[in-house]
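FYI, it's all coordinate maths here, none of it is from the lab. Note that the coordinates shown come from a computational prediction; the quantities given were computed from them, not determined experimentally. Cβ atoms are built from the backbone, for glycine too; each structure is taken alone.
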Structure 1
Amino acid sequence: MLKGLAVKVYRCPSDMPGVFSGEAGIAGWARINVVACWSPDGTQVEPGANYNDSPAGVFNDPTKNPSKKKALFNVNVKRGMEHVTDGLSNTVCFSEIVAGKDGSLDLRGPWSSELCTFYSAFWGPNSPNKDSIYNAIPQYCLDSTSTPCAATAPSFGTSMIFARSKHTGGVNGLVTDGSVRFFSNSVDRQVWQDIHSINGGETSQLP
C-alpha cells in the first residue's frame, strides 16, 4: 500500500483527514478515523504486554496505567473471536477518532505505526477530557476544540486517545458480531468501559 493512499472506508465524511508530515521516513502517511480499541479502562499498552516502551516499562506502572480489563486488540498479542467470552454481540472493538490536522505531526490517525491508530475507552465518546499524548515531543499534540489534547503521557505506551467524531451527538462503533451501532455522548462511563472488555464477565449491555 502506498503511504499516501487514502482508504475512504476508514475515513469519516464529517472529518476527511489529510496526511501526517514532518518526520523523515513516515511523512506523507494518510490519516484515518476508524481505529481499534486497545484498552477498555487504561492507556494504550496493556499491563504485561511484550513491548519495549520509552522510557521502558512505564506502561506497567499502575500509577501510570490503571487498566484491569482487556480489549480485543493490543500490541504484540493475538486474539480472536474465541477470546471474546463476554459475548460477540455485547463487545465493541472499533470506533472513531478525530484525526490530527492535515500536514502536522499530530499523532492521531496516521497509518505510520501502531502508536497512531487506536483509542481507549477510559473516557466516553467526545469526552471533554483531553487526549494524552507523549510529552517528549509536544508537536505530537495539536490542541483544538475538535481534537483536544495535552502532551502529558510519560511514554508512547501510556498515551490515551478517546473516541470522538465531528458529527452530532456521539460516535459510531463496530461490535464484534459485525454490527455497527451509534453510541451517544451521554453513555454511562462504566458501561462504556464494560462493553469494550472482552472477558471481564461484566453484566452491562450495549446501550
Structure 2
Amino acid sequence: MKDIVTEIIEDKSRVGVRINEEKVYWLSYADYRERPLLPNDFVDLAEYEEWLLPRHYAQALNKAVAFLAVRSRSRQEVEQKLQSKGYLDRAVELALYKLEKEKLLDDEAFAREWAQARSHRHLGKVRILQELRQKGISRTIAEKACADLPREEQETQAVTLARKLLRRYATQENETKAVQKIIAAMGRRGFSYEEASRAFQTALRQAKEDDE
C-alpha cells in the first residue's frame, strides 16, 4: 500500500505535510522547496523519513543549543521543546545524544545548579526536590543534589525567610495564628516543620536582639 499526501499546511515559518490523513511532517520552507509535495502525491514514507532525518537533526540541534544558551536545562525540558517543534523522534534522540556527549546537556550538573540557585531563593530541600522531579530529573540525582546543599546555607536561608515572614505578620493580633502562618508559609517553601520551627526561634531571638 502506497502512502499518500493528504494535506499541505502552511505556517508562518514552516510547511506541514500530512500523510495518510495522520501524522504531519514539518519542514522549513527551504526543505519543502527542495522536495515539494502536493495533496494526492504518492510517497514512500520510510524513504521520506530517511531524507528528512538529517535535516531535522541539524535543525533540532541548533534549536536545542539556542534553548540552552538562555540557561541550563534538564534533558526532559530540551526533549519536550524539540518534540513541540515537530521534529522526527529519531532526530530528537540524535540531537540529545550529541548534546550529552559534548557535555552541553548534563542532568547532574543541571540539578546541582538548580538546587543551589533555588536554595539562594529561600527554598527548602523538599520544594527543590519536587521541582527537580517535575523537570524530569531522576530521584537519585535530585536527592543527591539536595543532599549536597551545605546545611549551614540552608539554615541561613531558612532564618532569612523566617525573619521576612516575621515582619510580614508582625501586626497580627493573634500571636499563635501568626506563628502558625509563618510555619505554614515556610512549609510551602520546602522546609520541614522542624527546620521551620528552629529558624523561627532563631529569627525571633535575632529580632529581639535588634530591638535592644
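A value of 46, 38, 33 was derived for Cα extents along the principal axes in Å; which structure in 1, 2 was it taken from?
1
So relative contact order in percent (Cα under 8 Å, 6 or more apart), computed for just one structure, reads 26; which one of 1, 2 is that?
It must be structure 1, since only it matches.
Quick check for you: by mean count of other Cβ atoms within 10 Å over residues 119-126, which of 1, 2 is greatest?
Largest value of mean count of other Cβ atoms within 10 Å over residues 119-126: 1.
Can you spot which of 1, 2 the value 6.1 was calculated from, given it is distance in nm of label points 7 Å out along Cα→Cβ at positions 15 and 167?
2
1.00 is what came out when FRET efficiency 1/(1 + (r/R0)^6) of positions 47 and 63 (r between Cβ atoms, R0 = 25 Å, to 0.05) was calculated for one structure; which of 1, 2 is it?
This figure was derived from 1.
Which structure, out of 1, 2, was helix-only ellipticity at 222 nm (-39500 (n - 2.57) for each DSSP H run of 4 or more, over all residues; to 500) derived from, given a value of -500?
The read-out comes from structure 1.
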